[in-house]
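The structures considered in this document are given below.
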Structure P
Amino acid sequence: MSSDSAATSLRFLVVDDNEDIRDLLVRMVERLGHTAQPASDGVEAVESLAVERYDFMLLDLTMPRMSGEDVVRWLGDHPDRAEGLRVVVVSAWAGDHRANLQELGVHAVLPKPLRAHQLRDLIGETPSDTRS
């Protein structure tokens, strides 16, 4: 982990339809010194992505109105909104979708419940020159 990545505050979009899980992920991100914007489903996620830039998106797969996989497909159709964004699927059910998600550009797939050390490791592996 480089020292400059630890000093930089990252912007997260946290997308989960379960309010308790969403709030927990937001608190975990904020405890690590970063900012987090919550979204309760894929529709809210796309609305946020259309107007804001994020470094990471923590994304559930199974949600009403618009699934996490549909959000990733939307990003594929809007590459200008995906630039510099690392999409991390956080799901108890991602195993069957892992290969498809990686083809769609998902950076990582992590199991629920997400542990704080997994989030720290994920942030620590972020290269500083990914926007070339």
Structure Q
Amino acid sequence: MTAIRRGGADDLDAVAAIQEASPGAARWRAADYLEQDFRVAIERNRIVGFLVARTLAADEREILNLAVAPDFRRRGVARALLASAFKGFRGGVFLEVRESNGVAQEFYKSLGFKELSKRPGYYDSPPETAIVMKFHSC
């Protein structure tokens, strides 16, 4: 079973390794996550995923990054992280996903996210368009 808890400084090396193993994830400095709503998923005493979000307004949140270790994908870890981030929240949730990351786009659509727009050149490693998606939590 996946446990979700707030992430901390001791988790940054594991989170950076997951980020590195996830080509579709944003490439941010892991230490910057400590300034946001930073959550980690734990299975068998190991960090297997993470989510970073921020509140934009009382009724708006943004998912900044979400990634799961390759050997724990398709086991409900990302869903558990998102459920934790949405718990008790009412409003719109936004995110950007790489245009080439069809698996992530389909995952978000399966949760009710809708495509809003595109942002050409949004990503830089490698350069790529972002798909902006929104979910309304009620």
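All of the numbers you see were taken from the coordinates with simple rules; none came from a lab. Predicted model, so just to flag it, every value in this text is computed and none were measured. Cβ atoms are built from the backbone, for glycine too; each structure is taken alone.
Table for the structure above
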{"item": "For helix-only ellipticity at 222 nm (-39500 (n - 2.57) for each DSSP H run of 4 or more, over all residues; to 500) computed as -11500, the structure of P, Q it came from", "result": "P"}
{"item": "Structures P, Q, by mean count of other Cβ atoms within 10 Å over residues 40-47: label with the highest value", "result": "P"}
